[in-house]
Each structure stands twice: as C-alpha cells, then as structure tokens.
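Where a number appears in this text, it was derived from the coordinates with a stated rule and is not lab data. Predicted model only: the values in this text are computed from it and were never measured. Cβ atoms are built from the backbone, for glycine too; each structure is taken alone.
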Structure I
C-alpha cells in the first residue's frame, strides 16, 4: 500500500527499490517514506522510456527515476497539461489545456518541440508505432460523426499525414503499414474495426459479431484481438479483402479484465479481476490454462485499473487485487 513504483528482481520477486506514491505529491518523500495511506492510486502512470522509469500524476508531477538505483533524475510540473504523458519511444508527449502538443526528451526532460497540431483543438494520443517512430493523434468531431487522425513524428513533431475519417474512431494498432482503429456507435459501443492504408488512402471496414462495451484491444500481425467485458475474446482478420472478418471467438468467463498481451509461441495473456492469469492459444482460439484466484481476505475487491501481464521469454508476470505480484512458467499453462 502506498507504493507508487518499485523495481523487482524478476528471478525471485525481491524488492530492489521502491518509491512511495506520496513522493509524487511531496518532493521530500523518499524510499520507504510513510505515505499515510494505503491508496497507491496517486500515481496515474508508470512507464519506461529513454532508459528511465517515469511516474506521472494528472495535474501533479512527472518524475523520472534511474532504474538501477531508484534515484530521481528529473521532474516536471504537469499542472498546465491535460492527463498524463504519452510515451512514444524516447519522447514523452503532453497536450496542454489549449491543445498545444509538447514533446519532452524522456532521458533529460528537455523540450524537443512544442506546437499545435493543424486542424486539432485538443488531440489525444492513442498509439505509438516503434517501427516507424510515428505517434497517432486523434480527435472526434463535436457529434462523433468523423474523426481527425494525424500521424506525428514523435522526435520532430512533423505531421507525416492527416486524414478525416467517417465515424467515431480510435487508433489501436498497425498492420503492414496500415492503421487499425476501433469504431464506436452513438452509445459508445465498439461495433467494428477500420483499416486505413495511408499509402493508398484506402479505407476498409469490418463489422464485429456483436456490440462491445469498452473492449481491450491488441493487434498482432494481421489480427486484432478484442477482449470484451464479460470475458469474450474475438480475433478479427484485418487484412484487406480478408473475407470473413472473425477468425474465432472464445468465451473465457473472466468478467472484468486487463488489456491482453501477445507473446511468442502464439500466446495471449490477460488478467481477471479476481487475480487469475489466463493464457490463450491465438492460432486455435483455445484456453490453454489459468492460475487460481488471488483475493484479499477471500473477497473480490475493486481496483480502478487492472495492469496487463508482462511476458519475458518463458516467464509471465502478473498482478492481483490482493496486492501481490507473481511469476509463472509459461511453458505449459495447463499446469498453472
């Protein structure tokens, strides 16, 4: 409780260093300081960029730590910005209250560029493509009938391309040079996917088998995986002219979940609200295994966000509502 960011030894889970959530409100607080609360939600975002670990509180402080020793390297005031920084490679993108975008060097905190994006009032950033160095800004029109999409070079701030597309869309991934977006209806339900190829200026739309409320989405290769509330996982073919869009559909009965994570060996992992870690075969759409629940006092607890698992080689790391972090061998999830 009260820990804002910590480094763990992946081999045995030992805490190598930690900083309290209070450190982001009180610059004088350090490792092991008593935050006076068990609420660790004061830290809104933890990310790794530019070789440093960053924590950010909306309207508060952005702090950068040396990952080896946990020492603070630099900080910045976020009071003039909306939300928290968006990590884009070695840059951190911030949107000011007036809609201006600023990019900070993640290693030094130095401003790389600052200017408004043409056509945008107050954009959001939803996706960064490390293979191209492009960050994708989007903004819905007043009534959600169209969405303005801008591909921005995160290092220079130059707009590579811009296009207004029909519908209320959100970038979620890239595939073979094309941008994949979710499409919502007027009730904010996700009803389909859109594939936009900027080279050919070609738009292709794929309907979903049913409406989804705020699904978690990950794109790998030519497939998008959508994990709906209630645990339904749908794999959608995003190739142009891919024929039948839905490749497979799996009912996991997981309820509220984390974002799914893709890993080698045709694996997809995600966490459930009761602390279970689930593994799915992405080729066949089958559940490979799951851990037991990890509850606090045997009761289902609520957390504002469920962190996604981390897959590193054969080991999969998960978190649970009881405050624990655990690691399992991903070789055979049936043995979990």
Structure II
C-alpha cells in the first residue's frame, strides 16, 4: 500500500513522525477506533502541536461505504445512519449507487453562524411549492466523520451547546416557521484550546468523552529532535513524508483492524465494578464517566490486538476519561490526573 502524497493540496506532517504528546495521540486514536467514546478536548500551551497532530490524524482515517452524491454521507446498510431521502429510496426498492470515501475532517471556524453549522430551510420555497428545501450545514458534512473546532473555548456557548447536543444525540434538527427537518449527525467532536484563554464550563466539558492535557516538551534532546524534524519537513515535505510511509501504513492497518474487531472485546465484571467504584469515590456526576472509561479501555485493548481488557488498559486511559469531570467550580483548574490515578491505584490494589 502506498500513501499518495503527490495529489495533496497541502502536505500534512505524518502522525507517526510526531514526537511526544502520547496522551493526546492516544485519545485521538481511541476515538477513531470507537467514535461512541464521545470526542476529545485537547488543552495545551501555544506551539505544542495540537493542530498539527489533529490534522495529521486525517491521513490515517479509513475508508467507509457511502451513498454516492448524498450530502449526508449516508451509510447504505445502516438505517440509523441514513438520511430520510435514502431511507425512502431503499423502502421503495429504488437502486442506489454505493461508493467509498475516506472519513472526512470538517473544520468549524470561530465566526461560524448557527445557520452555517446546522443548515438552513428555504421558507419561501416551502410556502410557494409546498416542498422542503434544505441547505445542509457543517453538521451534515461531518456526519460519520470528524468535526474539529480550534480554540473551542472561545466559541459562543450557545454554539457549543448545539454541537454537543448533536454529538450526544447523533441527530441534528432544524426548525423554522413551523417547518422541521432532521438528519443524522454522528461525528467525533475534537476541540482544542489554550487554557490561558479560558476554560469551558464544567457542564460543557463533561460532554466531551476525553480530556487531554499537553505541555511544552522540557527535555533538550527531544526539543532538538522536534526542531530538526520540522526543519526537514519544511525544506522537503514529500521526501519527509515518504520516509514515514511504512509506519503510516502499519498504523492505518492497525486502526482498521481494531475498528473491525471492537465488538469482540470483553471487559470483566470485576473491572466494571471497580471503574464505577472509582467514579463514585471521585464524586463524578452522572454515568458518562463510567461509560466512557469502559469504552476507552475496550478500544485500547483492541488497538493492542487483545480480545479482553487488562488492568493496565484502564490505568492508561482513566485520567483521560475522568479528570475533567471532577471540577464543579468554573474557577477551579482541571486536575492533572494525579487525583484520578491515586484513586485508581487504591481501588485496583
């Protein structure tokens, strides 16, 4: 398998070439393996490679089956992932054309309006012709893909609410003047931001499946390695990318295999009890923490080519899943993960 870099409009830094930031890379990979984890919020200092890593992820995304020329990327075999029009065609035994396309990543600009995000209904045409005319928005384009919001902590709270509601329910509903249109909108929501510019409200943070914290690399040798890699990439992008072709292909195949085998992974009842004990002892509100931790542990086990979850899987992901759910006061800072890990060690030992 060869990764074609010649056709790219803009060369993308290879994911496997990124040095450090293991926590962020792990959270992104697990969400690609199991989108039901619920996305990831990445907070870190400026210049720590947040956007570079997220955009590098796109090159690793597998292909999916879609209905050709459908603006909602409908799945031809799953009714829950189809638009209303495609469901009607299949119900009426009409022929639909099927094609393959890579999972897409859609960027949501900070200045986007609600109509641009959710889509718009042509009221004039609806009243004149009696037909629903819908112009899909970014949520439609992101269906079955990734929706990336850079500086999400600067996004209007109302718009963040809309995104999180759609991500949680898997549907987007637009209502105008008594006319309502719904379409599936299942996507992986990835947000990034700089903590100096403010945190999200705890109620909004809780809706993200995972929370990754990244910082500036301190080791001089690693800093030099990062600078040299970036210099090599900038001077000859195609040659640099080709050097990582094999490792990129291996990781792509590993992700695809994990996505296919995820349903076969099991987690012991005793482990599930202990995960819930940890959430209870940390006073985590609701059950999202329990659900996400179970899903992330299974995704990691599958990524490591195992059909069962081991203790180390839970230890690697539990801080990512719970640290942002501990904060109840908006003025408090998010725990680094040490508090979560202390409770994990106590209960699992």
field: Structure responsible for 0, with helix-only ellipticity at 222 nm (-39500 (n - 2.57) for each DSSP H run of 4 or more, over all residues; to 500) calculated and labels I, II on offer
entry: I
field: For 13.8 (mean count of other Cβ atoms within 10 Å over residues 114-121, calculated) the corresponding structure among I, II
entry: I
query: Taking relative contact order in percent (Cα under 8 Å, 6 or more apart) for each of I, II, which is largest?
result: II
- prompt: Given a computed value of 3.6 for distance in nm of label points 7 Å out along Cα→Cβ at positions 194 and 250, which structure among I, II does it belong to?
  reply: II
